[in-house]
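Chemist: Listed next: structures, encoded as structure tokens.
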Structure I
Amino acid sequence: MEDGAQPTLPALERMIRTLQHRGPDGFGYHIDGNIGLAHARLSIIDLAGGAQPIHNEDKTVWVSFNGEVFNYIELRRDLQKLGHRFYTKTDTEVIVHAYEQYGENFPSYLNGQFAIALWDSQTSKLLLVRDRVGILPLFYRQQPDRVIFASEVKAMLPLFDEAPRLNPVALDQIMTFWGPVDDTCIFEGVRHVVPGEMVTIEAGRLTRKVYWSWEYPATGQYSDLSEARLAEQLYELLNDAIRIRLRSDVPVGAYLSGGLDSSVITALLHRQGADLRTFSIGFEDKGFDESDYQDLMIEQIGTRHSRLRCLNESIAAAFQKAIWHTESPILRTAPVPMMLLSGQVRENSYKVVLTGEGADEVLGGYDIFKEAKIRAFWARNPGSKFRQMLLKRLYPYLDISSNTAQSYLAAFFGVGLEDPEIPYFSHMPRWQTTAHSKLFLSDDFKAQLRTDAIEQFCNTFPEGFSSWHPFNRGQYIEAKSLMSGYLLCSQGDRMLAANSVEGRFPFLDHRVIEMAGKLRPKLKMKALNEKYLLKKSMQHVLPPEIIARYKQPYRAPDIPAFIGGRNGYVEELMSEEVIRKAGYFDARRVARLVKKAKSGRAIGAKDNMAFVGILSTQIWHQHFVSGFRQNFGSPE
């Protein structure tokens with residue numbers, strides 16, 4: 001959108017072709033004075049007639065849209081009764097008519113995952129809207145004479161006058177929370193529409209409005225329904241969330257990790273009579289592998305299944321491509337196997353998969369919530385040896401029997417015991433571990449950091465946050481930081497879109513989230529039994545071995561993936577010369593870390609995150625800064 005020179009078709013073509021991986025089935029364009037829209041289509045609904053941009057009856061409202069509106073059938077029926085006329089069968093068209101009918105409140109009527117650019121030519125107003133939880137990305141850059149927006153920053157780079165710069169605040173957030181926690185972007189000068197937000201651009205003014213956010217009642221004001229009725233309600237909601245997410249004109253598959261969440265999805269799909277096609281990852285390292293539980297579910301429901309065996313060298317070989325798609329530094333290699341898995345999905349001619357992401361945030365499944373309960377109990381008697389030993393129960397898959405390991409656990413989880421009422425008490429151990437990566441930043445780079453990442457994040461907490469139960473505070477923080485900033489983007493959407501695959505997330509249906517938000521915390525985690533109500537609601541559906549198994553978080557090899565193989569790019573990008581030239585990290589400290597990794601002594605989480613974080617930042621720099629001219633050409 002421009003106030004000066006009008007947008008041109010060649011400029012739109014250069015932008016949208018960088019996103020062909022998101023939409024390989026065709027390109028569409030619309031130029032109207034000072035607005036230009038372009039769309040790369042992944043055809044899933046109305047294969048013949050759903051080309052975008054889509055317009056209303058008199059072509060005064062236009063939309064370019066990434067995602068799905070799952071309740072489009074019901075919305076379309078309601079809008080037709082109100083007099084709206086449709087010219088396609090696609091879900092996209094309900095957006096323009098919903099805007100006509102409901103104005104800027106239209107996102108509240110959508111059940112889906114979406115990044116929307118809507119142009120109202122009668123008012124010369126542009127709306128940029130992102131779904132409630134941030135499943136799909138949407139970025140924008142405000143310049144003196146124009147606003148550029150896109151699903152990925154790489155689509156904006158052809159219009160940059162010079163190479164982008166790394167935003168120090170964003171890297172600080174990544175090296176604290178694993179991802180950005182507000183509208184900050186790793187590309188300086190670029191912002192993203194935050195989950196549940198609408199950005200309006202009208203008459204040269206940009207305004208922001210949050211239309212939805214995670215909410216929890218004040219302590220004691222929970223749902224008064226019985227446990228049995230709540231379990232039934234959860235079952236019904238999940239069933240319906242899956243039902244509407246099966247709406248597609250192409251086959252729909254599912255990920256099956258062997259954990260509770262993906263097993264719930266596949267079991268309910270099976271009960272709905274879906275033709276089941278499932279996909280999973282297996283690792284050569286048994287510490288990461290869940291194949292036995294996958295096999296249990298495959299036998300239980302009789303699915304046609306494909307398993308990708310992920311080797312260390314596969315991760316190293318694909319890591320640079322993964323960073324091209326994340327467009328961001330990452331602290332774990334876990335996204336890479338997910339990218340390889342979506343490649344297998346596409347090779348099997350599937351475009352859509354259902355996944356179990358979101359269940360842990362919504363229904364209380366993460367170990368971090370258990371840790372917080374034990375740490376709060378321990379804080380009442382900090383000198384107790386018995387209370388800290390409860391932490392051993394959380395990790396039966398790790399060897400923590402030695403005195404050294406137990407001392408490490410005590411030191412790691414003991415942080416913050418003196419003030420268990422601090423708002424972010426639940427996340428202090430994790431953030432302290434992650435922040436170890438910042439020790440490798442160069443002095444010049446550190447000098448650019450004038451804000452405290454944690455304090456800045458706390459300033460965004462909603463009014464009433466302090467009245468929430470500590471368990472719900474932890475859930476909110478997890479949803480607003482790790483989930484939206486890392487899991488749904490770097491490990492989720494970006495790794496799916498890299499191979500033109502769409503993920504759908506039944507646990508993140510806003511109706512499920514809102515119902516779960518009203519639950520008493522003990523129904524989400526009873527003692528240390530995580531996702532208690534989900535297990536209760538599914539006990540007649542799943543094998544008891546799946547219900548009873550301990551939670552094993554999805555992980556992948558980090559440093560071991562890069563050491564000892566033929567990975568010349570790692571040696572080059574982590575060399576003192578190249579580190580010093582980029583300027584983000586202290587070359588000598590990085591050299592010591594590399595030496596430690598090669599010797600096999602860098603085995604802790606801190607060193608692994610630092611190594612991956614530094615390497616991915618260097619790759620990001622190579623792709624988007626030093627490789628700017630080569631990869632994105634000269635601006636117009």
Structure II
Amino acid sequence: MCLMTSNATAARPANDDDEERHRLTALEGLAALSLDALSSVAYGPEAILIVLVVAGAAGLRYAMPITIAIVVLLAVLVVSYRQVIAAFPNGGGAYAVSKRHLGTWPSLVAAASLIVDYILNAAVGISAGIEAVTSAFPSLYGGRVWLCLAALALITAANLWGVAESARLFIAPTVAFIAAMAVVIVGGLLRSHPAVPLPRNLPSVAQTVGLLLLLKAFASGCSALTGVEAIANSVPEFRRPRERRAQHTEMWLGIILGVMLLGLAVLIRKFDVTPAGHVTVLAELTKAAVGNGVIFYVIQIITLVLLVLAANTSFGGLPVLASLLADDNFLPHVFHLKAERQVHRYGVGVLAVAAAALLIASRGDTQALIPLFAIGVFVGFTLSQVGMVRHWRGERGPGWEYRAAINGLGAVLTFVAIIIELISKFAEGAWVVVLLIPLLVAGFSAVHRAYDRIGALLGIGQLPPSPHRERSLVVVPVLGLSRLTAEAISAALSLGDDVTAVNIVYDDPENPDAEDRFRRLWSQWDVRVPLVTLHARRRSLGPPIVDYLRTLEDADTHRRLVVLIAELEPMRPWEWILHNQRGLVLDHAIRTGTANVVICRIRFRPTTWSSD
């Protein structure tokens with residue numbers, strides 16, 4: 001298709017300083033890419049206790065050792081992803097590492113698993129936040145799905161506005177949540193007993209504390225580690241020096257999250273907190289630390305807001321990952337495009353649609369999504385760790401054994417977590433992820449094969465034959481005489497050797513002299529372009545022109561056959577509905593009905609025409 005405007009102007013190169021202004025600082029990166037991980041303290045410790053509580057008081061004693069093991073794994077992952085950032089400054093995280101050191105198929109598995117986790121994270125964050133709201137205001141429960149979709153729409157709009165712009169909106173809630181957790185932890189440590197008596201909900205018959213129970217609790221608590229990889233995936237979104245800013249952000253995320261997890265674990269042990277029905281563990285700890293006054297409600301509101309905003313981590317990570325996949329021909333190339341404010345709009349849009357579908361399918365129920373959560377990200381963790389081990393073995397620089405050992409330990413720990421997650425959650429819905437990841441990989445491969453076929457047809461990467469001039473005929477469909485007709489004929493005379501105007505006359509007994517009248521007008525115009533009249537029994541525009549073009553193709557008198565379709569550019573957006581869409585109808589008919597016809601649709605703007 002040839003799309004033109006009569007007042008086209010050359011595009012100006014983007015200003016580099018202006019482009020940097022729309023990228024992230026370290027603080028903005030923490031707000032835009034770390035909310036998922038930071039907000040996980042609202043459900044990570046609770047996930048551990050829900051598993052351990054079946055073993056009674058004896059099981060709850062293991063909450064602290066399990067939390068310490070998770071924080072150790074967090075430290076290993078943070079150190080590893082700082083190394084990933086330095087080694088792969090173009091972003092991509094597990095996908096980039098796996099592609100270079102493990103091959104195509106492992107990299108596609110990593111990408112698919114991360115995409116699944118990003119979509120689930122967006123849905124889980126929003127549904128968890130809205131469920132917390134409906135717990136405080138039960139009258140809203142019936143409209144929870146609409147509330148989820150409204151929250152998703154707001155976050156999507158903020159990200160379409162711009163990456164850095166949306167991040168600035170999230171700085172205040174992020175800082176407020178960190179401050180709120182500090183108040184809870186410090187207040188709890190300073191108290192000798194709970195400010196408000198807490199209920200104890202222990203089973204009447206406790207299970208034995210066995211290894212499988214501890215491993216399941218560890219795997220459940222590892223949901224607190226989702227989002228740790230998002231910063232490494234999105235290095236290109238940071239301002240220069242990108243790698244250093246991203247590494248600082250990763251380090252601060254690890255420190256803040258680790259301190260919060262350990263602090264809450266100490267309070268859980270100190271106050272003997274147990275899961276209590278509709279009251280979250282974090283709410284119990286807050287009551288124990290500061291009471292149930294105004295501060296309690298303020299902290300709860302801050303937590304609710306951050307849970308909803310945690311979905312923004314997905315909006316920061318998935319579009320960048322999709323862009324890298326598109327650049328490697330595994331996704332349509334539109335995912336690689338950026339809008340004016342450095343926004344991958346297609347990636348943001350697809351994520352929003354997928355998350356909305358999950359929220360509708362689950363009816364806004366977080367527990368329906370939890371069994372699918374965290375599995376995908378641990379697949380990416382494991383592949384990136386194995387890839388980094390191969391990276392250090394290949395480079396063999398100073399201290400490579402130490403770095404490889406850290407990554408190797410991380411690979412073993414995250415692989416164990418995957419196995420435990422699959423065993424404990426498979427029947428609850430984890431089988432969906434096991435099925436979905438191979439389907440996504442198959443889709444990536446299909447897209448790549450399609451691009452390979454297109455590349456072979458176009459001879460991409462090879463020197464094409466020398467261009468040469470071919471005799472051409474430009475056919476201009478005309479339905480009447482107007483300024484648009486004159487512009488179309490002028491453009492056609494500029495494009496081809498020969499120009500023919502084609503007019504369609506419908507057989508209408510009430511208007512038998514339509515053809516003669518138009519021919520007289522054409523003769524008076526004296527444009528010196530031959531006019532061909534096509535007769536049609538029905539008021540159909542496409543078939544007569546297609547039949548005429550086929551006769552020209554069969555005659556083979558011109559090597560190049562062009563149809564120029566002139567259209568009027570609406571002066572206002574709403575005026576599109578006033579136009580008859582003739583160009584669209586002709587375009588579709590010619591494309592489906594002919595083999596070697598070039599279609600050129602030219603849109604003219606009447607504001608550029610002179611008054612003469």
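Chemist: Consider the structures I, II: one of them gives -10500 for helix-only ellipticity at 222 nm (-39500 (n - 2.57) for each DSSP H run of 4 or more, over all residues; to 500) as calculated from the coordinates. Say which.
Modeler: Comparing all candidates, it corresponds to I.
Chemist: Thinking of I, II, which structure, once distance in nm of label points 7 Å out along Cα→Cβ at positions 95 and 271 is computed, gives back 3.3?
Modeler: This value belongs to structure I.
Chemist: Another one. As an exercise: relative contact order in percent (Cα under 8 Å, 6 or more apart), calculated from one structure in I, II, equals 18. Which structure is it? Don't jump to the answer; show the numbers that get you there.
Modeler: Details: I: 18; II: 22.
Only one of I, II returns 18 for relative contact order in percent (Cα under 8 Å, 6 or more apart), namely I.
Chemist: Figure out for me which of the structures I, II the number 3.8 belongs to, where distance in nm of label points 7 Å out along Cα→Cβ at positions 31 and 439 was derived from the coordinates.
Modeler: II
Chemist: Kindly point out which one of I, II the value 1.26 was derived from, the read-out being Cα Rg over 2.2 N^0.38 Å.
Modeler: II
Computed from the coordinates by the stated procedures, all read-outs in this text should not be read as laboratory data. Small disclaimer: the values here were computed from a predicted structure and weren't measured. Cβ atoms are built from the backbone, for glycine too; each structure is taken alone.
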